[in-house]
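Derivation of every value follows stated rules applied to the coordinates shown; laboratory data play no part. Treat the numbers as computed from the prediction; the structure is a model and nothing was measured. Cβ atoms are built from the backbone, for glycine too; each structure is taken alone.
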Structure I
Amino acid sequence: MAPKTILNYSPNFNSKKRISKKIKYIIFHYTGMKSEVRAINKLTKIQSEVSCHYLIKKNGDIVKIVPDLYIAWHAGQSSWKNDVSLNHNSIGIEITNPGHEFGYKKFAKKQIASLLKLSKFLIKKYKINSKNILGHSDIAPSRKKDPGEKFPWKLLSNSKIGFWHALDKIELIKNRKLKTSQIDKKTFFNNLFKIGYSKKIPKTSNENRYLKDVTKAFQRRFRQELVDGKIDRESLLISTNLSKKFN
């Protein structure tokens with residue numbers, strides 16, 4: 001059953017409908033604005049040229065902003081595996097949170113409860129693979145940090161929303177900050193590219209900066225206690241475990 005939604009439509013979408021089979025990704029975002037009212041105004045104001053399909057408010061209410069079969073403008077320049085411009089084949093879900101710029105905080109329990117309901121409904125309706133449930137920072141690591149290191153990816157994966165590693169936390173902590181070799185670092189990036197992170201360096205970046213951005217994006221999702229952009233043994237072990245899911 002579809003979760004209850006409040007309608008507050010945005011004009012910011014492509015006028016041509018897409019077929020449901022085109023939808024293969026769900027992308028999670030945080031609003032990254034000081035107030036919820038400002039975030040909703042931005043997502044529904046024609047001048048902003050941004051939108052999403054759904055927004056989850058602080059109190060857990062779900063606002064439908066663009067119907068599923070229209071392309072909302074939420075992902076921007078983005079890539080994952082062989083796909084680029086993920087607006088075309090994704091559903092974007094924004095969650096009210098001030099983000100890193102305005103006092104990033106934990107997501108409310110009511111928000112996560114609504115996110116679970118909405119995600120399960122969309123996954124079933126559009127037959128979305130758990131490997132295609134992503135964060136904005138996964139698909140645009142040089143530009144974005146959302147939904148960030150406080151987003152409960154592990155909790156979601158327990159409900160088959162997204163994916164997680166199968167490693168013991170105590171064992172991982174023993175490997176935290178332990179140095180890696182150049183060969184290890186090469187293995188780490190090969191693992192990330194196998195998972196889906198893009199190899200392509202944006203024109204606004206360079207190789208060293210981009211690889212650090214990708215490392216941080218990976219850590220924000222899978223090693224959330226320490227996001228430092230450094231490839232230690234813990235990050236290597238997690239990436240290797242996850243890459244096996246993509247054989």
Structure II
Amino acid sequence: MTDDPPGPSSEEARVPRVVAIVMDGNGRWAEAQRVEVAEGHRAGTRALRRTVEAAIDLGIETLVVYAFSTENWLRPAGEVADLMEIFSETIDRELPDLAEQGVRTRFLGRRDRLEPWLEAKMAALEDTTKHLDTLELWIAFDYGGRAEIAHAARRLVEDGLAAERVDEDALAERLYAPDLREIDLLVRTSGELRLSNFMLWEAAYAELVFTDTLWPDFGEDDLRAAVEAFAARKRRFGARERVSE
């Protein structure tokens with residue numbers, strides 16, 4: 001009889017493979033600092049960089065961050081324009097440095113409402129980092145969880161799938177990023193206690209951690225605390241825990 005392949009060590013089991021973050025609180029941070037909202041968003045990009053670096057140190061394999069939601073288009077036009085400019089700056093300044101550390105950057109969400117020059121920048125970064133594997137960074141931009149599920153449902157219809165062939169796997173294959181694994185840990189900053197239409201399908205069994213820290217102040221200690229909270233929980237995925245006789 002051959003031995004079963006070794007499973008993950010207890011240390012590895014305590015580290016979530018896939019972590020998602022709702023990066024919230026830039027505006028309140030700016031207000032507290034008495035600076036323009038745009039400066040709060042720029043501070044948020046710096047928080048993203050140090051959080052990605054902390055994720056690498058912790059052994060996290062995939063990080064998914066909520067950068068711009070489908071609802072964010074409803075913000076004042078000036079703020080939306082600032083967000084697009086800051087996103088472009090992030091692609092030019094922050095993400096290439098992360099690529100030097102082995103970070104592959106990918107984007108999920110709609111792209112049909114973006115300016116062609118911005119879409120081209122996103123595609124170029126995806127192409128130049130596609131061979132990297134230290135950490136996979138997914139940036140949700142013009143993303144909404146309901147819109148993603150509706151997109152997948154339309155794909156089912158367009159593909160002519162018979163009703164009896166429609167199941168969870170068929171729908172999952174038609175999401176924006178079908179190769180993105182399910183979320184293990186979802187973190188939201190700034191003290192708000194809701195998902196805000198983020199990763200509704202992928203986070204079905206995610207452990208949730210909420211922190212009062214505003215996103216521009218978030219860093220290694222905050223991420224480590226979230227991972228430690230994750231490690232202390234028992235994940236059952238809907239099954240009842242067995243009681244030993």
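Things to note:
- Identity of the structure behind 0.75 (criterion: FRET efficiency 1/(1 + (r/R0)^6) of positions 32 and 120 (r between Cβ atoms, R0 = 30 Å, to 0.05), calculated), options I, II: I
- Top of I, II by relative contact order in percent (Cα under 8 Å, 6 or more apart), largest first: II
- Here log10 I(q)/I(0) by the Debye sum over Cα atoms at q = 0.13, 0.14, 0.17 Å⁻¹ was derived from just one of the structures I, II, and that gives -0.79, -0.91, -1.33; the source is I.
- Entry that produces 3.0 once distance in nm of label points 7 Å out along Cα→Cβ at positions 200 and 224 is calculated, selected from I, II: I
- Comparison of I, II - label where mean count of other Cβ atoms within 10 Å over residues 144-151 is highest: I
- If FRET efficiency 1/(1 + (r/R0)^6) of positions 40 and 160 (r between Cβ atoms, R0 = 41 Å, to 0.05) is computed and equals 0.30, the structure in I, II: II
- Answer label among I, II for the case where helix-only ellipticity at 222 nm (-39500 (n - 2.57) for each DSSP H run of 4 or more, over all residues; to 500), calculated from the coordinates, equals -10000: I
- Identity of the structure behind 0.65 (criterion: FRET efficiency 1/(1 + (r/R0)^6) of positions 112 and 208 (r between Cβ atoms, R0 = 35 Å, to 0.05), calculated), options I, II: II
- Looking across I, II, the calculation of semi-axes √(5λ) of the Cα gyration tensor in Å, for residues 152-191 alone that yields 28, 10, 9 traces back to II.
- Identity of the structure behind 11.5 (criterion: mean count of other Cβ atoms within 10 Å over residues 168-175, calculated), options I, II: I
- Which entry (I, II) yields the derived value 0.9 for distance in nm of label points 7 Å out along Cα→Cβ at positions 16 and 184: II
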